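Pasting the structures in now, so scroll down.
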Structure I
Amino acid sequence: MAAPYKGRREDFRLLTGAGHYTSDWNRPNQLYGHFLRSDRAHAEIASLDVKAALAAPGVVAVLTSADTVKAGCKSAQPLAKYPGKGGMKIKEPMRHPLANGKVRFVGEEVAFVVADSVTAAQDAAELIEIDYRDLPVVVDAEAALQPGAPLLHDDAPGNLCFEYEYGDAAKTAEAFAGAAHVTKLTLDAARIFGSPMEPKACLAAYEAATDRYDVYTCTQGLSLILHSLADVVNHPADKIRVYAHDVGGGFGVRSEGYPEYAVAMLAARLTGRPVKWVSTRSETLLSDHHGRAAKLIGELALDRDGRFRGIRFEWIVNVGAYPSQPGPLINTLAPSVHAVNAYQIPAAYGLHRLAFTNTTATTAYRGAGRPNVTYIIERLVDEASHQLNIDRAELRRRNLIPKSAFPYKTPPGAVYDSGDPPGELEEVLQHAQWSGFEQRRAEAKARGKLRGLGLAVFVEPSGGGSLPNEEIAIKFGASGNPIVYAMAGPSGQGHETTFPQIVDEVLGLGEDNIVFRPSDPDGPKIKGEGTIGSRSVMSHGSAMVVAAREIIKKGTELAARHLEAAVEDIRYDHGRFSIAGTDRSVRLAELAAHNAGALDTVGANPPPRAFPGGAHVAEVEIDPETGAIEIVRYTGVDDCGRIINHKLVDGQLHGGIAQGIGQVIGEVGIYDTTGQLLTGSFMDYYMPRADALPSFTLYDHPVPAPGNPLGAKGAGESGTTGSVPTLANAVIDALRPLGIDRLEFPYTPDRVWRAIDAANGSQAGRR
């Protein structure tokens with residue numbers, strides 16, 4: 001019998017209020033900051049007078065763009081350094097940490113008041129006198145690309161940030177020309193907010209004697225934020241130490257350094273005292289980088305037998321007023337990697353255009369482009385099924401990549417390492433009782449409800465990285481037990497539990513005897529990347545396996561000398577080296593304690609990439625009188641490769657599905673035509689609650705990844721990648737009998753009811 005699950009190591013600390021988040025950090029003699037933000041979307045700053053604020057009680061300093069310019073502050077550099085269409089380079093307009101001469105979105109940082117209390121800083125900010133000269137505003141990406149649209153940046157003509165293409169345009173056009181049928185859809189992946197539990201915050205301190213900054217903040221990894229801060233504040237990265245203990249959610253929006261952090265650092269340097277800033281929830285919703293915000297146009301070409309011949313995309317992406325670091329990458333290169341999803345499609349082509357608008361920047365949000373790919377493709381497949389009168393499951397069967405075809409090279413050039421999409425499909429159809437649905441639909445109809453069934457199959461990329469190696473370090477303390485260091489940035493994934501478990505699989509010392517220290521600025525100098533792209537176990541974990549094996553090799557040589565035996569006679573088992581055939585042995589902990597530093601090891605492994613996948617089915621009921629949607633069943637079959645800890649993988653999938661549900665049924669960030677955010681609080685912005693979430697039924701269908709020693713694949717994005725198209729297809733299936741086959745996100749009760757009312761010729765409105 002398996003041992004009972006005892007929970008994560010983190011659980012007791014976090015559930016009893018003993019966690020240590022950014023707002024819990026404090027330094028002696030610290031000051032507090034408050035930002036004055038732009039209240040308009042596009043304007044020149046005609047005048048800015050801070051004298052009254054400086055004279056206010058408790059105020060120590062007021063920073064403006066004059067201070068950031070004098071300090072030589074720069075922009076954080078986008079990750080998209082590759083050429084676009086025709087060799088185009090991404091446009092990288094300067095983003096001053098504090099607006100310099102012009103504001104370009106509501107919420108942009110204009111001034112920073114530093115005082116001896118939060119309330120003093122807030123009160124003083126209201127005394128700042130600022131006059132604007134308003135400029136024309138554009139908030140829609142497609143409108144921003146039209147001739148004559150208001151121009152945001154002089155060095156970005158036509159508001160075009162980046163234009164990127166992939167695949168073979170000519171071959172794809174040929175496939176469409178010879179197709180028996182073409183299905184086309186235009187969908188809106190609405191702007192949504194990451195909304196981590198922990199608001200954006202930082203505490204910055206500067207030590208003049210060493211020219212060093214200490215920055216305490218919420219981040220998904222020290223290395224992710226370190227270099228962006230170094231770029232912005234124009235300071236050597238090795239003179240900045242970043243601390244993060246507990247982080248209340250990441251979801252992609254905590255992967256880079258925000259301008260506010262750089263301003264706090266500069267304020268600490270100018271005042272000679274630590275400066276703490278914690279945003280309000282409204283500030284976080286307004287100024288955290290947002291997610292999605294793309295118009296997706298897709299076409300699918302099929303032959304007479306329903307075989308897919310070609311697929312073509314056009315994305316129009318809203319990057320906001322300035323490009324975030326990951327935003328352009330996750331909307332161009334990343335989607336191209338799995339552009340054909342789980343299907344054998346001989347030809348593919350995509351053209352993605354990224355536009356500047358007077359809105360908050362967009363960035364990676366859980367799935368980081370993957371849900372957009374599966375959303376447009378799986379909706380196309382369902383629509384083609386309806387148009388050709390071919391069963392939805394059967395159409396997918398005819399086109400899925402068979403297990404025997406892996407590794408599979410896609411038309412744009414990516415190589416899927418392993419998988420079994422047909423096996424996932426058949427398993428989920430069985431578990432979801434697909435064949436009995438029409439009976440359930442009839443029963444729901446008798447109760448006056450519309451019942452729908454949705455299916456999606458997906459393959460997505462996970463892992464990878466920009467560095468040649470992911471490095472981790474294992475050092476041994478005075479007790480002889482190992483301490484594991486990695487550049488990971490946990491924000492709820494359970495790293496403190498999983499990584500010791502991985503090391504223990506090799507060393508056999510007992511998980512409780514292994515300590516994990518993520519992103520420790522005082523630890524060994526190692527290179528690596530943070531917790532993004534569902535890469536942690538694959539990249540960090542694989543490097544830990546490499547290091548643990550090396551420790552056994554080193555320990556074997558030490559044990560041979562200690563026991564006065566030949567190396568080839570030494571055996572290792574669960575923390576003890578012994579001479580084969582004898583009772584003479586020595587513990588690993590003893591060797592470590594008596595040979596200080598001899599077993600300390602850095603493990604390096606090229607960051608692997610793998611392609612998890614899955615098949616999900618959702619069943620929904622809609623009340624036509626109210627438009628309310630109830631998710632009555634949700635079934636998922638997922639290939640996450642070899643699973644290290646089932647409970648934690650289930651938690652990742654549950655969280656991802658919940659965020660997908662939020663996107664489908666309620667979440668949307670709305671700007672009016674003047675650029676004012678209308679959904680700036682949880683009174684206006686929907687967040688899924690427990691009563692909106694069904695009980696998820698999940699099954700493993702593991703195909704170990706061949707590219708890393710653990711055989712692991714990512715799990716963090718799969719729930720969102722699968723749930724968005726699955727639920728969309730279920731809702732459309734419920735509405736299709738009324739003649740409704742188009743509906744934009746989110747599927748709110750009001751939006752669903754209006755669609756039903758229109759389809760019924762307004763009869764529902766007259767009742």
Structure II
Amino acid sequence: MSLRQDARLANPRRFARPQPDPWLLPGPVPASGRGDEFVTGQGASAAVQEAIVLARRAAARGDGDGARRALAALPGFAAGEPRVLLQAGGMALELRDYAFAERCYRDAVERDPSVVPGWSGLALALALQCRDQEAFACAQRARELAPRSLAVARVYASTAVQAGDSLAAIGACRDALNRFPDDAGLACQLANALRAMGARDEARLMLQATAGTARATPELHAVFGGLLCDSGDYRAAVEHLRRGIEGGHATARAWHSLGSAYERLREYELAEQAFRAARACDPGMLEAQASIVYLLRVECRWDAAAVEERQWAAAAAGAEPSRCTPLTTLYVESGAETQLAVARAWSGRAFPPVAAPAVIASRGARLRVGYLSADLHSHATAYLMAGLFECHDRARVEAFAYSCGPDDGSPVRGRLRAAVGNWVEGARLSDEALARRIRADGIDILVELNGHMFGNRLGVLAWRPAPVQIHYLGYPGTLGFDGVDAIVADDIVVPPGDEVHYHEPVWRLPRCYQVNDRRRGLPPRPERTALGLADDRLVLACFNQTYKLSRPFFSIWLRALAQEPRAVLWLLVPNEAAQANLRVEAARAGIDPSRLVFAPNVGQEEHIARLRAADLALDVLPYGSHTTGSDALWAGVPLLSCRGRTFAGRVGASLLNAVGLPELVTESVAEYSDALLRLAGDRDRLAGYRDHLERGRDSFALFDTEGFARDWERLLADAVAGNKARRA
């Protein structure tokens with residue numbers, strides 16, 4: 001049963017009750033009988049009850065000032081009675097007026113420093129304003145005053161996680177669970193702390209036994225559903241998240257996890273409902289806003305996306321950047337300054353403080369290189385890296401792979417395993433355990449391959465298991481994370497002088513930074529008719545994912561179709577909503593929608609084969625063609641690119657330079673448009689580019705995997721030697 005089919009969930013706002021809901025923080029816990037509750041409504045006088053009702057009504061109208069006036073009118077508020085201040089603070093939390101809640105709780109603890117709920121409530125109010133260290137300090141004070149309080153234990157654990165001290169949270173939860181073994185809220189907090197430590201499997205197994213029993217609370221179902229989403233069991237995640245939401249734990253985090261599960265299942269309508277409900281619960285949750293933007297772009301709903309992007313940009317400029325997801329800054333128009341600010345803020349909040357680097361007392365003659373990735377399966381990263389793994393000089397390099405993703409049994413995973421003798425399955429290990437393994441292996445330099453992409457294990461780097469730790473390939477931008485000593489680029493994707501926009505040092509390779517696999521297959525081109533293409537057509541192709549597409553570039557492509565009646569536009573658009581929206585865009589421009597040809601997702605070998613049927617590949621901005629671009633060039637298809645303002649938009653230029661076609665790199669959107677119109681009308685020139693690519697495939701720097709491997713090994717060896725010299 002889907003949300004659409006369930007009348008109880010037809011309106012997400014029905015469950016969008018405002019609750020305190022920062023990243024890992026639950027709503028207020030019930031009173032424990034020790035006077036440490038956050039809201040004291042039971043037994044309140046009629047005057048107090050009336051003030052609370054008035055405050056709620058004002059908040060429902062969006063009248064924040066009216067709500068504050070109603071709370072300030074509580075009998076005893078003006079006199080500073082701590083219990084009344086606690087009532088007002090608790091109501092302010094419920095109404096999401098976190099600054100007013102902070103004021104109330106501060107006044108309460110100033111009047112009586114021994115009042116436990118004042119310190120706990122103040123911790124909540126500060127955490128909800130992303131003031132993590134201040135919040136944790138207040139929670140510590142509450143714990144000193146009431147070390148055996150259930151409510152305080154929960155607040156202490158959640159603020160510890162947010163402040164980057166998950167070990168303290170785990171210890172506090174386990175200690176409290178010895179006294180309250182049946183408390184599901186503590187179990188959820190422990191699971192959240194373990195999750196923050198990368199111990200997702202342990203957290204999931206801990207909750208699994210309870211999730212199927214009558215003891216499971218709505219909160220437990222929601223947290224367990226989030227863990228199932230992490231592990232890729234999206235259908236089960238939906239089931240538990242819906243049970244949690246229906247049961248009353250309708251927090252922003254629960255809704256967002258539900259949206260993520262639906263998005264992974266490609267049920268975009270339901271995903272959007274859930275993300276919008278998350279934002280309704282917490283308007284400051286920019287992660288939910290970013291998820292809405294992503295879905296709208298996936299479906300090519302550009303008008304709606306533009307509205308959401310403007311709202312996201314405005315909120316991001318005025319809110320805590322730590323609530324902005326770094327990936328969003330790559331495909332929404334933003335400058336390098338914004339990317340740096342967001343990456344630093346996100347990393348500072350998402351990962352624990354960085355430990356001292358590992359020191360290797362003694363080592364053998366070979367350089368020990370570790371590769372950490374969640375994408376060592378049928379994934380673009382694996383297809384690019386396979387040749388490098390096979391080309392390592394085993395007399396100089398001993399490679400280790402730490403795989404944190406699924407074993408899909410694919411041929412490329414088999415190649416990777418065969419090429420790397422030291423293979424470690426790390427998906428079920430916590431960040432600490434995996435870091436200990438890496439340190440025990442005596443790795444000289446650890447290469448992290450995900451960055452801020454899905455499934456990353458950047459938390460492992462916070463433990464500093466290797467003397468040198470770098471990021472390569474997966475994320476085209478700064479990570480803003482102190483656990484990364486450098487990122488690898490080239491002079492085109494990060495031109496000299498642009499280092500100021502990167503948190504970490506930039507190391508450059510002498511050729512295109514992107515490795516490629518010369519040993520991958522080059523299957524024959526299928527008949528065009530089998531692909532839905534006529535033999536006499538000019539085929540303009542863009543096989544980037546739809547979230548990278550935009551109206552400005554699509555309009556340019558349509559103008560080329562208008563100029564060349566025999567041209568068609570070939571797109572990788574597997575979802576029907578995007579197909580329908582793009583056909584509407586074409587019709588509005590006076591182009592027959594049948595001239596848009598949509599390609600499905602296929603396996604890698606079949607994809608390379610069909611690419612050979614295209615005449616010209618089309619790049620986009622601001623997040624351009626990466627593996628998609630090198631696939632086209634390998635298949636003998638020229639690529640028209642436009643140099644962007646950031647790493648993510650300059651990869652096409654780097655690829656073209658590495659195959660000797662710099663003239664296909666334009667410097668502005670207008671120049672790109674003019675170039676496309678010229679190329680679309682010059683079949684001979686396109687044929688010449690194809691001939692250049694076919695003849696030079698074995699000599700281009702882009703596809704010289706052996707040469708790249710030697711450059712790569714020199715870069716790694718120099719980095720390790722430089723680190724040793726600095727430590728000497």
Structure III
Amino acid sequence: MKNKKTNMIAGVFMVIFIGAFLIVTGRFIYIQASGEVANVSLAEWAKEKRTTTYFLNSERGKIFDKNGMTLAYNRLTYRLYAIIDEEYTVNSKDPKHVDDPQKTAELLAPILDVEEDFILERIENGLKADPKRFQVEFGNAGKELSQETKDEIEALELPGIQFENEAIRYYPNGMFASHIIGFARKEMIEIDDEEIENVMGVTGIEKEMNDMLSGEDGYVSYERDRYNRKLLDPNEIVQKPVDGHDVYLTIDQKVQTLLEDVMTEVDEDYTPERITAIVMNAKTGEIIAMSNRPSYNPNDPSDVQNWYNDAISTPFEPGSTVKMFTWAAAIEAGVYQGDETFKSGSYLANERLQRINDHNGGKGWGSITYDEGFARSSNVAASKLVWEKLGTEKYLEYLEAFDFDKATNIDLPGEIKGKILYNWPQEKITTGFGQGSTITPIQQMKAATAITNGGKMLQPYIIDKIIDPETNQVVQKGAKEVVGEPISAATADQVIELLDSVVNGKQGTGKPYKLDDYFVIGKTGTAEIPNPTGETSYLRGHGNNIFSFLGMAPKDDPELIMYVSVNQPKLASDEAGSAPVAYIFKNVMENSLKYLNITPDKNVQDKISTMELPKLVGAKTSEIKELLSDKKMKVTIVGKGEKITKASHEKGQKVFANDHIILLTDKPTMPDIIGWSLRDVHKLTDLVEFKLESIGNGYVTTQNIKKGTKIKKDDYLGVELELPNTEN
């Protein structure tokens with residue numbers, strides 16, 4: 001009985017075993033026949049595991065000035081990594097991984113300027129964390145390495161030490177038009193469930209035109225073995241990247257450089273809270289130069305004191321510059337009689353409103369004409385025109401016709417329009433002389449184009465063209481665009497005469513803005529600053545204002561419009577607020593007009609030495625040197641050769657005495673470049689085709705190639721730069 005029961009149990013287990021065996025076997029047969037597990041194709045799964053993909057980064061487009069000077073580009077650097085997977089060396093006589101961590105750390109540390117322990121810990125901790133880990137990196141110490149550093153490390157022939165190309169966005173001119181150009185930085189983005197680094201514009205043109213500049217990344221995918229080696233039949237797929245478009249701006253490097261240098265001088269001498277300046281082509285609306293202080297170096301935006309492009313993003317009470325539009329409105333409306341007199345000093349529109357005083361403490365100048373009131377910048381004259389002649393509602397129509405209620409839509413990011421405060425009678429009156437309501441500098445510039453163009457108001461723009469680098473075709477072109485006609489040509493002509501009286505008349509407030517060789521017209525402004533403490537409505541005290549000037553030249557046919565404002569400069573007790581503003585305006589406007597070859601309209605001799613260059617390349621060095629020296633040009637001869645082989649300037653180019661002309665001879669030797677600007681160093685490296693590495697900003701203090709050393713193409717030039725000591 002017992003044996004029978006045992007046999008039954010054994011039979012049951014045998015049946016279960018056979019059933020399980022048949023199920024498993026059947027499953028294997030099914031998998032083998034169908035090639036699928038849980039609706040997943042084994043062939044596809046294996047292919048996916050064998051396939052590796054890496055992205056081919058597109059090159060971000062370059063940014064140029066109007067004449068083709070490079071303002072932003074991708075500079076090739078290198079990222080260091082160490083292979084620590086011992087199996088990578090299989091089937092190789094020489095080690096391809098880090099076989100001696102201690103020695104590797106000892107040799108790398110001084111080059112990367114880190115402690116040996118830092119390198120050693122990275123390698124050893126990588127192995128501890130995962131014995132099969134393939135590679136480790138070295139943080140910021142191993143990123144953005146120069147070609148020289150890469151060559152130095154490769155010369156050590158350390159097993160397992162490898163490099164990967166890494167492009168960084170570079171701005172060769174440092175703090176130059178930084179609020180226009182902006183900057184871009186690397187950010188992690190997700191593509192097909194994989195995070196990759198991508199350069200994204202953060203501010204300025206880099207942000208505004210990010211899609212155009214970015215291009216499209218490509219990729220390469222192939223099947224490989226466990227050692228990352230391609231299979232014999234790798235099924236390789238290559239999708240080429242499409243590089244980004246190049247953006248050409250309307251700014252002119254020479255004018256922008258002049259503006260930057262002069263603003264830096266004023267910033268150092270007067271330490272104001274803010275400076276803003278714009279130079280515009282009066283005929284087209286092109287922005288030729290634009291800058292602000294504080295500014296920043298886009299190569300190192302870690303310490304930015306002012307993110308805003310104040311020229312377009314900071315509305316403020318403009319002060320008396322707005323009076324040119326108040327008078328234009330009255331003239332256009334037919335209610336203005338320039339020889340009509342009024343009592344200056346103070347004005348009370350009615351008993352419920354506050355008294356308006358002229359800027360000389362309410363003393364005024366007795367009974368004067370409205371024309372003289374404009375020249376003297378009378379607040380009373382402006383108030384009476386708005387309240388008694390035009391009427392506040394009609395005046396508002398003209399403010400809107402000049403687009404003071406709208407953004408200009410300039411092709412830059414972050415524009416903030418001003419606000420017309422027009423709720424109460426007092427606000428309506430004070431708006432007429434630039435108090436209460438706010439506008440931006442670019443809004444004023446746009447409105448001023450109606451005066452320089454016979455009543456036609458132009459659209460300001462800063463992008464000249466966009467080029468496809470592959471086809472060299474223009475895909476977008478900036479152009480002159482009329483966007484309104486707030487006044488007639490006759491009114492514009494009359495306003496020009498009024499603006500002339502401000503600068504060139506006996507009673508004008510704009511005398512400090514006269515130029516030597518050109519007749520300037522324009523309007524001064526002294527804006528009050530709201531008191532943040534609330535103790536008084538506005539800040540009091542000498543210099544606690546925004547001093548400004550909006551000027552145009554030459555008078556009879558304005559080619560340039562320039563706006564300058566200086567916020568709270570530190571003035572001497574006997575110094576006028578116009579001093580820092582006039583210093584910027586006069587230097588930039590006079591030299592810009594000459595550089596642009598605009599004929600002086602005063603009968604005076606040109607005091608700035610200029611010349612049109614002859615053919616330089618191929619000429620005798622001695623003859624060219626003598627010719628340029630006679631014209632008092634700044635010349636550097638590179639070497640002692642008898643003939644010039646290359647030149648920084650071309651035949652027919654117009655140059656000034658302060659332009660730096662660099663001539664390369666057929667026997668080049670290294671010049672002394674101590675004190676040179678980075679821009680001049682770039683001129684030299686472009687001629688000689690040096691590999692350049694610069695450290696710092698400002699002017700050259702050290703150079704690694706000594707003066708007189710023979711030089712050749714692909715030599716490495718390292719320079720250190722420092723800003724000048726402002727106290728000295």
Out of I, II, III, choose the structure whose coordinates give distance in nm of label points 7 Å out along Cα→Cβ at positions 217 and 273 equal to 2.7 when calculated. II
Can you rank I, II, III by distance in nm of label points 7 Å out along Cα→Cβ at positions 241 and 473 and just name the one with the largest value? II
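Thinking only about Kirkwood radius over Cα pairs in Å, for residues 265-560 alone, which of I, II, III has the largest value? Walk me through the intermediate numbers first.
Numbers: I: 23.1; II: 21.3; III: 20.0.
Structure I comes out on top.
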Which of I, II, III yields 3.9 for distance in nm of label points 7 Å out along Cα→Cβ at positions 97 and 305, as computed? II
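A short reminder: the numbers here are calculations on the coordinates, not readings from a lab. If you're wondering where the values come from, they're calculated on a predicted model, not measured in any experiment. Cβ atoms are built from the backbone, for glycine too; each structure is taken alone.
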